[in-house]
Structure P
Amino acid sequence: MIHFAVGESDLGMVAVAASANGVCAIVLGEDRGQLINELQHYFPTAMLIAGDKTCERWLAEVVRFVATPTIRLDLPLDIQGTAFQQRVWQALCEIPVGETASYTEIAQRIGAPKSVRAVAGACAANKLALAIPCHRVIRQDGNLSGYRWGIERKQALLMREKNSLLHNQY
């Protein structure tokens, strides 16, 4: 059983899904139906149940984080992935707000310097948008590369983080 809530953020629709162990998915998209379909794809054998009060509260925290990315997104997470993916995701969580790292740098940080493509694959497999900040990973040349929820959202998230940091300095 997966409980979920869907709402609107400054970057479009957001869905937060939770298992008994915590938030297991945060997905971004254009419409409610698309997000629910994505959740069903992630959890094909689970019954999806809407309207959970706890998920609604966590959704509000995610929407607040989108608007103000310097606040801490502090949710109980149910992170499911391989040992390699979890190492990558942990390294992503260590990238400070407003900063970026390349796929190559992440591969080096986790002690697998030849695994750049596998790092990109781990980013693509991330079901926890924002909580695991794969939007902070860029190409070695500094350019933005793919983002599961759209390159425009990735660019907007990075700009919001930088702008939020600038506003908090004064």
Structure Q
Amino acid sequence: MKIYQLYRRQPLKVTRAQAWDFFSSPKNLNDITPTFFHVTITSPVPEKIYAGLMISYQMKAVFGIPMAWLSEVSHCDEPKRFVYEQRIGPFKFWSHEVCLTETENGIVLEDIMFYAMPLGWLGQLVNSLLIADKLNCIFDTRRDYLHNKWGAPDKPESDL
């Protein structure tokens, strides 16, 4: 089984508390993803996430085909980080960690994803032809949305 990793880092001019409130709410998913990835939450979602929380979704990530996804918040260290993992969905394995590190000029957001495709070599082919680009598009859209919402700190990232 081939494990893929996607890593993103983005400095933002926002407090960690504000960022936590935004990122820890599944209700904001459609704001930070491209329109092709429309997400519908199909389970009740509390105001605050917690370790063990299960959230079910329906999304249209590939060719507009609806897919069910059940994720679990496996770790939650408010307001610093949380990890959600796919329990049921299109991937053989999926884990996404969101880290919020406070700086003197705002925060640094880090997204650390590991995933594996089903179907062996066929899944690897589908990843190289389609899925990897879709995931990069999703996180490019997220980056642009967040930059427009909060901007970057005045100091360059290398100074953080």
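Looking at relative contact order in percent (Cα under 8 Å, 6 or more apart) for structures P, Q, the greatest value goes to Q. Each of P, Q could give Cα extents along the principal axes in Å, for residues 12-59 alone, but the derived value 31, 27, 13 comes from Q.
Quick check: 1.9 is what I get for distance in nm of label points 7 Å out along Cα→Cβ at positions 4 and 84, calculated from one of P, Q. Which structure matches? Computed on structure Q.
Comparing distance in nm of label points 7 Å out along Cα→Cβ at positions 28 and 92 across structures P, Q, the highest figure comes from Q. Could you tell me which structure in P, Q was used to calculate helix-only ellipticity at 222 nm (-39500 (n - 2.57) for each DSSP H run of 4 or more, over all residues; to 500) as -13000? That value comes from structure P.
Rule-based calculations on the coordinates, nothing more; no lab input. Nothing here was measured: the structure is a model prediction, and the numbers come from that model. Cβ atoms are built from the backbone, for glycine too; each structure is taken alone.
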